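What follows is a set of structures to go through.
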Structure 1
């Protein structure tokens, strides 16, 4: 019997290039000139969150900043003599016990504050959605931008940052610069003395900072860190 030769055809699947999201923000150089655009991911910058959730997330953040360490001493905690300050009868004055009574200077406090835990809780899913929703609002309002990493190697001169803000018409507004990490590079040294300008590293960025500033400007490398952090969640 003749052997039949079977041909195995292998199909080569062509890998399609990644689809562009269409979400772009301008990239500036330190002189304030627009040099290009940076493409954002959909999840962090295209998420709709209800106003109630945004308000709840901000309230939880603010409450969790309270240390709750205020404390006063009661008459039993004040250091002092327990001797009766004068006899009970015959002086014509009101009867009193020791000098640590609340009505005396240096005495204990009645109903004063004691250490308390003011922290509130919110689920990780809610916190994440609220944070993404805040970034989405900033993006839609065109209040997100990027700055070239060359700014990290600039001269430590405040007038360079002031000039950048003037050129981009951001001067006088509350600006948040998001840097890769908070170290003493020239950009941070030049920015920290300008009124209305604040800095944070990308890992510490939170919903309160996003809402508390008019403009949020990422350094390019900070955006890459942020992008890689949420790339696995891209749909």
Structure 2
């Protein structure tokens, strides 16, 4: 499968490719979710969700595994990190719940609406869902082992926030010798537009490739007959 991308077209073996859907949860993509409560504009998430859904559907039709990453914690915060961990001092949900008592137990907590994947991108039978407690999907999870067991070397990546969990996972993927492709218009930054531009610059210049959802979907559809 040849994918138009920046800085150059990339040829991917479909049988060695997976789609990674990063943190498409209400916390990051929905009004009333964690990012919204923190004062970050989540209105662009509507287009991101639509593009992500299009890519997910094309991947499934092409037989490409779809792997969902979700970030969250049990109610007792036992995986969040203790007093010797920087995570509770920087991770936004943990900071907000500490600073605003009315939010305790409501943000990125297992079983809550905030933790759930948005309805429009609900996983299908056969998709994989992995829960993580740090920004990178490779930190403290079996993501690497699972991908290697399937012979996967190429990662199509989308999700929110592009400058935090998407980029963290993509950087680790690069360090682990995967070939990562960020789908630009199926990602959104936690912050203003210049943050998104900076993230895309980092990826296409240093850590991987950048493509559009339309180009990825077209490439997937052209790689195998549509089974729908």
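Just so you know, all these numbers are worked out from the coordinates, no wet-lab data involved. As the structure is a prediction and not an experimental result, all values here were calculated from the model. Cβ atoms are built from the backbone, for glycine too; each structure is taken alone.
Details
- In terms of FRET efficiency 1/(1 + (r/R0)^6) of positions 94 and 190 (r between Cβ atoms, R0 = 35 Å, to 0.05), the structure with the greatest value among 1, 2 is 2.
- For mean count of other Cβ atoms within 10 Å over residues 62-69 computed as 11.5, the structure of 1, 2 it came from: 1
- When distance in nm of label points 7 Å out along Cα→Cβ at positions 166 and 206 is computed across structures 1, 2, the figure 1.8 traces back to 2.
- Among 1, 2, structure where percent of Cα pairs over 24 Å apart as derived comes to 62: 1
- Read-out relative contact order in percent (Cα under 8 Å, 6 or more apart), computed value 29, structure in 1, 2: 2
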